[in-house]
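Quick heads-up: structures coming right below.
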Structure P
Amino acid sequence: MTKLEIRPATRDMLTRYYGRPPKQSMRAWIGFLGDEMVGAAGFVIGSPYITIFSDLKPGIRGHKKEIWRGAAFIMEQAKRYKSPIMAIADPDEPTAKRFLPRLGFVFMGTCTDGDVYQWQA
């Protein structure tokens, strides 16, 4: 099995990954299996809080150990921030509501985009 390689994302990489340039200021990383971009994750920097995000392509879905390795890397990066970090559980991602609490996020409530979770280092 190919090991997940995590690289700091450039604007060009994010544009290729999503098919459009990022709309917001963010700090992000791209996960690669071989030459294929299989995931993106990071932090949207806003006020008064920071929102964590992740997006997985089908090419990584069967590699649970690599997904956890990538998540651990991102949560280590989260420790750099002093303000609370928010996450919105994607209603189209069936594992999100189980995954976020396993990373230390606490359910806070629901908004129009989905269930809201918070993490504090």
Structure Q
Amino acid sequence: MASRGPVIFAMLVALVLFDGGLAARHLLDTAPPPALPTIPTLPSLPKPTALPPVPTLPTTLPQPTLPTTLPSLPNLPTSLPPLPAGLPTIPLPTSFPSIPTTIPTTFPSIPFLSPPPSN
């Protein structure tokens, strides 16, 4: 990385040699900027007309009729039926494969992704 010393030195020299009074005098001697163009006025929107009155709601609404008796639910069995005989048993593993404790540092090459051999 390059040293920042010369950059800081160049900034300090530019700051010391900067004559702010001359720059201000130059700004006072120049003509004022031209006037900005006027923005056209927006046309006024038409006055809103009176809205029709909101319709009134009836004071009494019809009441729904509810059923007085509930339908009966079907009876559910309390026990499950027996399983059919002759189902195969699923073998359960008795030991699990070991987990490697080291990570390999080289990986096998894949022929499709490897470059062709040089002649």
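Derivation of every value follows stated rules applied to the coordinates shown; laboratory data play no part. Being a predicted model, the structure only gives us computed values, none of them experimental. Cβ atoms are built from the backbone, for glycine too; each structure is taken alone.
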Worksheet item: Taking P(r) over Cα pairs in 5 Å bins from 0, in percent from the coordinates of each of P, Q, which one would give 2, 4, 3, 4, 4, 4, 4, 4, 4, 4, 5, 5, 5, 6, 9, 9, 9, 7, 5, 4, 2, 0?
Response: Q
Worksheet item: From P, Q, which structure was distance in nm of label points 7 Å out along Cα→Cβ at positions 21 and 45 = 1.7 calculated on?
Response: P
Worksheet item: Which of the displayed structures (P, Q) returns the greatest value of mean count of other Cβ atoms within 10 Å over residues 5-12 on calculation?
Response: P
Worksheet, complete the sentence: Re distance in nm of label points 7 Å out along Cα→Cβ at positions 37 and 93: value 7.9 computed from one entry in P, Q; matching entry is structure Q
Discussion item. Starting from the value 8.2: which structure in P, Q was mean count of other Cβ atoms within 10 Å over residues 13-20 calculated from?
Written reply: Q
